[in-house]
1. Please state which of the structures I, II yields 3.3 when distance in nm of label points 7 Å out along Cα→Cβ at positions 18 and 66 is computed from it.
2. For distance in nm of label points 7 Å out along Cα→Cβ at positions 2 and 90, which of I, II scores largest?
3. Work out which structure the value -9500 belongs to, where helix-only ellipticity at 222 nm (-39500 (n - 2.57) for each DSSP H run of 4 or more, over all residues; to 500) was derived from one of I, II.
4. Which one of I, II has distance in nm of label points 7 Å out along Cα→Cβ at positions 50 and 82, as calculated from the coordinates, equal to 2.1?
5. State the single structure among I, II that was used to calculate relative contact order in percent (Cα under 8 Å, 6 or more apart), giving 26.
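Nothing in this text is a laboratory measurement; each read-out follows from the coordinates by a stated rule. What you see is a predicted model, and the numbers here were worked out from it, not measured in a lab. Cβ atoms are built from the backbone, for glycine too; each structure is taken alone.
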Structure I
Amino acid sequence: DDVFVDLTNLDELKLESNQVSVLTREIFKGLGNLRLLNMKSNSISYIGDTVFAELWSLQELDLSSNHIEKLSARAFDGLNNLRRLNLEQNRLARLERGIFTGVPAILRLNLNSNLLQTITYNNFLPLMDNLVNSTVELLLKGGILL
């Protein structure tokens, strides 16, 4: 933990194709100026509450091609500036109510190629202002019932 604490001016962090399996909030301490975080193709299976809360400047988060089966309802809390979230090719079977409350500025959300069976209106309620007032991309390919 505290691996990046002294890298306060870091703008991009690419940890693609490593064997990262666990994420904790402490890992991201000191990275308040980070704009891009690429965690693609790791071994992450769960994202807990407020893991990314230290990353208040983050605009793009790529968690695609992991093994994510569960996202805590507060997993993305604090990411008020996030514009792009990629959760493609994971093992998500359901989305917790309020999961997107912490990302009010999202403009692109990729949920392609997961195991999602049902998505409710409540899942996207926090994003309704953006869906109505902006050009928002919502990618949901892969056997989902709406």
Structure II
Amino acid sequence: GGPIGEIVQAANRLAEQGLGALIVLEREAELRSIEETGTRIESRVTSEILETIFTPPTPLHDGAVLIRGNQLVAAGCILPLTLNPHLAATLGTRHRAALGVSEETDAVVLVVSEETRSVSLAMDGRLRLNIDPAALRSELASLFVIQPKKKAA
């Protein structure tokens, strides 16, 4: 249910088809600079829309999607690549981009690899490779507990 169920479903379907994807989930830090590199979309998060965006030859399939709350805010976004020299050379641009964002912000980034057909999760400058759907769902659910907005005192 909710955006997380849709995101997990899309990631798994894309992985099964050998299609790459990069999905950035905004947390506290607003990712306006990333948002501005892409095309504004502003729709509800659905697996169909995510799958459509990442299916070539759509003009947006090479970039990242930015999700804020339950809104798909932008697609085709360009991310900063990590400069981490210890990253395995076998990891491609998507993984480097996911790590880069997770090093600089508190965002959580989902990577679907077209090569290995697996899903990975980047956060806090660390990459969890090849995470299975159930683990992915529970990990995201724990990170995005919908909390009532705190009223400023």
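1. Numbers: I: 1.3; II: 3.3.
Derived from II, not from the others.
2. Working: I: 2.9; II: 3.6.
Once distance in nm of label points 7 Å out along Cα→Cβ at positions 2 and 90 is worked out for each structure, II has the highest.
3. Numbers: I: -1500; II: -9500.
Going label by label, the one that fits is II.
4. Details: I: 1.5; II: 2.1.
This value belongs to structure II.
5. For relative contact order in percent (Cα under 8 Å, 6 or more apart), the value 26 is produced by structure II.
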